[in-house]
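Listed next: structures, encoded as structure tokens.
None of the figures in this text is laboratory data; all of them are computed from the coordinates on show. What you see is a predicted model; the values in this text were computed from it and never measured. Cβ atoms are built from the backbone, for glycine too; each structure is taken alone.
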Structure I
Amino acid sequence: MTRIASAPGKIVLAGEYAVLWNAPAICMAVNRRAVAAVSGSEDGECHLRTPGFTGADRFRILDAVTRGVRPPYDIELDTSAFMSDGRKTGIGSSAALTVALVAALEDRSDVYAAAMEAHSRLQQGAGSGIDIAASAHGGLLEYRMPKRTVTRLEWPAGLAFRVVWTGVPASTEARLSMLAGQPSRPSRSALLLGASHIAEAWRSGDVEQILAEYVGYIGVLRQFSVDHGLGIFDAGHDQLTDAAMVDGLVYKPAGAGGGDVGMLFGRDEADLDAFLERRSDLVRGVLPCALDESGVRMEAR
């Protein structure tokens with residue numbers, strides 16, 4: 001018998017960092033899915049295969065989910081869909097894999113809560129858990145701490161997007177570590193207010209309101225990055241943000257920034273493609289991604 005579960009990756013659209021102080025964040029699940037397959041082991045030992053990543057870290061997710069007790073199963077954890085040119089793209093592979101593994105190992109109804117606990121152990125309590133929420137629930141969602149509440153939203157009609165890959169992997173954990181213990185600065189309050197405004201715009205579903213609110217939100221996110229030395233707009237994000245504004249579009253780093261992916265928004269698909277062609281010197285690649293309305297699911301049991 002083999003149990004197979006899959007869960008989608010995620011892209012944080014707004015509220016990054018601010019979500020840590022209970023501001024709302026907007027996140028979308030994307031159709032790059034992590035897959036966990038669990039079957040019986042012939043020799044009664046735990047055997048682990050990990051397409052998509054190697055090294056000692058490959059056991060961290062398994063140990064976080066099982067609390068260090070390795071079960072007598074053959075286990076395959078596949079995150080190859082999260083790679084580009086042999087590099088991680090930063091769209092939530094570890095969270096998606098955690099959610100999928102919990103579902104495949106335990107075939108339980110409360111995957112969200114169990115995966116949240118496991119991922120907290122994996123990250124030693126750092127992070128907001130928004131990536132687990134997206135992988136468990138799917139779709140476009142608004143997320144809030146401290147109760148980790150999830151509200152499903154509809155994708156706004158007429159809002160086009162592209163997922164831009166910088167070619168530079170970035171570490172969310174490293175940036176959270178840099179931020180920890182820093183004193184509160186005025187840009188933090190501004191970021192929290194900006195996150196509330198952009199979340200309200202997403203709830204409205206009004207494309208013009210969303211795009212207009214991003215202008216102010218990006219400005220406060222930039223200042224927050226400078227004040228805290230986070231480099232959110234490094235790895236080409238800064239240049240793409242400015243270039244998009246000139247062309248009447250919106251571009252921003254997704255999530256912790258400093259590399260990984262960014263989101264390009266506009267009203268027309270053709271405008272986005274034309275921008276990316278003109279600015280090909282700034283773009284490493286475009287990740288084919290779509291909104292994934294389904295969260296974790298059992299593929300076989």
Structure II
Amino acid sequence: MQAIQEFTAEITDNVERVIIGKREVVELALVALLCEGHILLEDVPGVGKTMLARALAVSLGLAFKRLQCTPDLLPNDVTGVSIFDQQSRQFTFIPGPAFTNILLADEINRATPRTQSALLEAMGERQVTVDGVTRPLPRPFFVMATQNPIEYEGTFPLPEAQLDRFFMRISIGYPTAEEEIDILERHTSGAKPMEELKPICSSSDIIKLQQQVDTVYTSREVRAYVSNIAAASRKNGALQLGVSTRAAISLLRASQARALMLGRDYVSPDDVQSMAEPVLAHRLVLSPEARMRNMTAERVLSNVIGSVQVPVKAR
């Protein structure tokens with residue numbers, strides 16, 4: 001476990017050579033990747049969402065593709081298309097950008113619901129079906145979808161059922177004053193850390209780490225703690241839709257991955273509490289009364305977790 005902790009810390013350090021001061025965000029992205037989940041990056045433009053995806057891909061030695069979502073984007077533009085070859089008299093499949101390891105779906109809420117569904121199907125099944133032929137996607141397959149939380153004109157917001165398929169939602173946020181000064185100094189000095197970044201592992205290493213997540217022990221008390229949080233959210237009057245069973249499973253797996261990255265072979269209640277907001281908040285639907293009182297899903301979730309008794313025994 002100590003070796004795994006040092007290895008994941010090395011990956012995080014490598015990404016931080018490009019993404020300054022956002023270690024927690026990098027660690028959350030790594031947790032989602034180890035759990036074979038996908039993340040929704042909800043943030044304003046210009047804070048480094050694309051750079052994060054590229055730096056992560058280079059550090060992990062994975063293939064990377066960027067998909068710019070627009071209203072005229074078709075499902076085949078994501079999955080690929082079969083083209084008839086006049087010379088061979090046969091159809092040839094041209095893979096779409098989904099056939100990669102890390103796919104950045106930029107401004108996913110600008111794609112139509114039909115195209116969003118094609119992408120989310122690939123995320124859930126890790127395969128695409130074109131013209132009746134099912135093709136598996138490369139392993140690992142990791143989607144980082146972005147959306148601007150303040151721009152709604154010309155967008156197609158993801159419905160709750162599709163938001164529930166995202167393992168995690170995170171926000172990068174603006175840098176601190178000191179961090180921004182460092183960023184500006186890099187750009188004025190001509191330094192190009194992205195071009196100097198080197199891979200420190202391969203896809204096979206990541207697959208082995210993903211398999212290690214399942215070996216992290218979860219006690220009955222910790223499993224009951226996750227279940228009680230889910231049950232409390234469903235009874236909370238401020239929520240129209242609480243935590244689903246899929247979300248509870250995701251929370252437990254995220255807790256396992258966090259414990260693994262910290263060098264532990266068991267999950268503690270602290271792991272559950274740390275992973276609760278990025279894994280659960282985007283899946284909650286506030287009641288009309290809560291929205292009128294300007295409450296947020298994060299605040300309600302904090303109240304829910306505070307109402308659930310923390311188990312004393314975790315091992």
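If you work out relative contact order in percent (Cα under 8 Å, 6 or more apart) for I, II, which one comes out largest?
That would be structure I.
Looking at structures I, II, which one was Cα extents along the principal axes in Å calculated from, given that it came out as 70, 45, 40?
Computed on structure II.
If FRET efficiency 1/(1 + (r/R0)^6) of positions 16 and 288 (r between Cβ atoms, R0 = 35 Å, to 0.05) is calculated from each of I, II, which structure is the one that comes out at 0.25?
That value comes from structure II.
For mean count of other Cβ atoms within 10 Å over residues 80-87, which of I, II scores largest?
If we compare mean count of other Cβ atoms within 10 Å over residues 80-87 over I, II, the biggest value is for I.
Could you tell me which structure in I, II was used to calculate helix-only ellipticity at 222 nm (-39500 (n - 2.57) for each DSSP H run of 4 or more, over all residues; to 500) as -14500?
II
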